[in-house]
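Each structure below is given as structure tokens.
No lab work stands behind these numbers, since they all come straight from the coordinates. Note that this is a predicted model, so its numbers are computed, not measured. Cβ atoms are built from the backbone, for glycine too; each structure is taken alone.
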Structure P
Amino acid sequence: MILELTAEQLAFKKQVEQFARDVVAQRAAFIDKSGEFPSDVIRAAADAGLCGITIPKIWGGGGRDYVSYALAIEAIAKASATVAVSLVVTNSLVAELIAHAGRDQQRERWLRRLASGEMIGAFALSEPDAGTDAANQQTTAVRAGDGYRIRGRKVWVANAEGAAVAVVFACTRPGLRGQGVTAFLVPMEAPGITRTARADSLGVRGLGCMDLDLDVTVADDQVLGRVDQGFRLATWALQGGRVAIAAQALGIGEAALAEAIAHARQRVQFGKPIASYQAIQWMLADIATELEAARMLTLKAAAAKDLQEKSTLEASMAKLAASEAAHKAADKAMQILASAGYRRGSTVERLFRDVRATEIYQGTSEAQRMIIAAKVLGTA
């Protein structure tokens, strides 16, 4: 498949690349070193129209297609993986989900402010015993008056430090696993929510990940979509999220390749640049080829998200290919830079730590292979 970008897509890509160079890249090292949630950069991204990229204009968004969105996330990730993931969460997992399944009153209350970047969102699905097995929700939502009482614990909730609203998934019909899960829109300042900072992570530092202990009451109008149909919404949101994480991985991989090329050209050993040695050339050739192949899968998946009712297979293939190609790119870049890349504080060292997460969050590589195999075998 050859996907030719439109003039509008190319112009948007160029605009985001400029923002990434001028704003995001200048803060990337500090975000990583400090581990602080980059509220200032997210606000700047909002001003640049990056918090509601695919949201219809009627709700205050950019109204752009998913290919444009993927191009934007790739450009941001090339500068900072943390900023890219924060934008993925608030775009794909929260704003798009409300646009898809929310009632107009919910869109008026939350979607406009999410699309403008006035607020950001969080996605509370994972639990201590519900990671890859996300249907195994232990958080419960029990009828209480004209609403529900939600009690449980959510873990690794990205953006929780700065989010104003979270999509919280809870079991409304115990024993039915995914068939008895409901999604709720919960203000993060609601009484009964306790946020606890997570222990420091290897990479993607500054993502504002927190655990949420919940004993909170919500009204009926905070149910997102239909009661007991929340797990379907989670899987719908993750289709888009996985395309975006594939794009994020590509950005990290491209940054690693750029670092490797620059070093190979200027590093002289035995009287000539190491770029002249076949061992280095072949590593660079493999990195570039595998990233380009992953890019084609990612763009295909992004186009499928717009054109097809379901893009589960395309999204899983893109995330699997891009995350593993980017991991290899960072690994080989570190090999090419050797001690210059291995030292703490180098760009390649940060990329090496950041890229590992792309094979884990929003579905591990093993989970993607399970999904792909089920589609190939016709058992899904």
Structure Q
Amino acid sequence: MRVTALEVSNFRNYAALRFEPASGVCVLVGQNAQGKSNLLEGLSLLSTGKSFRAAREVDLIKTGAPVARIAASVQTRTGEVQAACIITRAGEGARKKFLRNGRSVSYAQFLGGIAAVTFMPFDLQLIAGPPALRRRFLNIALSQANRQYYHQHATYLHVLMQKNAALKTPGPVNGALLQTYNEQLADAGAHIIAARAAYVRRLSQEAATVHARWVGAAEELSIAYQPSPDISDETPAAILKSLQAALSASSALEVMRKTSLMGPHRDELSFAVAGAVLARFGSQGQQRTAVLALKAAEYALLAQATGEPPLLLLDDVLSELDADRRRAFLGNLGHLEQAFITSVDRPELPSQTARVYQIAEGRIADAPLGAALSA
């Protein structure tokens, strides 16, 4: 998978830009607040349909402009794909419109057309940060590879919101309504748990292989899925039965606490090295190496699921890593069809095929490897 052209207008600090990136490793170099991350954000938006950093989508639109547009031509194994996202101001917020090959499509139809793995400094909190980060990681990874997962997860969240609203309603809770919600949650939730369990099993194996290549087999990395509720049998029927029983058993406590206490919205992942839980006993360096291995594994599994290498978007991650971890991670980039790296300084890349671009004030210029970068 390779981006042949990216066009943005009134997006973040860009009034208008057309960028035709090279294949292989594309390094975007420039000082802070010049627009490096904005280009990666635009590419990520065309992949997942969402920004990897904006709290409000209206912030994606350049100040004073009514509409922002991001579009890309992407060469895939089945031919060229044209993808676009139009973001329009709407009151205090914004609304998005997605297009595929010039036709308006729903978000569900848009998702998965362009596969990408994004890695930014915030991802380094995946080991020791709140559980919501790890669930978000699973949801993004699985939704890109499996459209059915996205539909089941969206259904689950919709019913969960309705159930929580019913639990918070003053006065007695309608027991029949609660039971209906639980039945719907169990059905969608069982699919989510089954997909997550299968994915994490493969993710753990792939991440352990990468991790061992970097640090040796003695410090074995393992990733464990901890579903809510616990499951001993991963067959769909057994998961459904366990979830139904858990939802029923927790009903009285949920009514008392006025919130849903059981289901995949409370799932967790745990990471261990040589049997020791990383979040509690791992050093910062060990945690960062584990996240690097996790992202490398995510990339490999997405490539397997889609049948071609996804885009790799590395947003200012190298500055957060020491020299050894930078070399270990960058050593895997030489074979990639296309990767984008942002950095304040030009990194030392093992591959001489890297193309360097300088970003300054929303403009981009080719910077040959032998050329000095301007201040």
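Can you tell which of P, Q yields -13000 when helix-only ellipticity at 222 nm (-39500 (n - 2.57) for each DSSP H run of 4 or more, over all residues; to 500) is derived from it? Of the structures listed, the value fits Q. In terms of relative contact order in percent (Cα under 8 Å, 6 or more apart), which of structures P, Q is highest? Of structures P, Q, the maximum of relative contact order in percent (Cα under 8 Å, 6 or more apart) occurs in Q. When Cα Rg over 2.2 N^0.38 Å, for residues 130-209 alone is calculated for each of structures P, Q, structure Q comes out greatest. Distance in nm of label points 7 Å out along Cα→Cβ at positions 98 and 202 computed as 3.4: which structure among P, Q? Here the read-out was taken from P. Source structure of the calculated read-out (Cα extents along the principal axes in Å, for residues 146-361 alone, 78, 38, 27) within P, Q: P. Here Cα extents along the principal axes in Å was calculated and came to 79, 45, 39; which of the structures P, Q was it taken from? For Cα extents along the principal axes in Å, the value 79, 45, 39 is produced by structure P. Where does the value 37, 20, 12 come from, among P, Q, when Cα extents along the principal axes in Å, for residues 18-57 alone is the thing being computed? The value was obtained from structure P.
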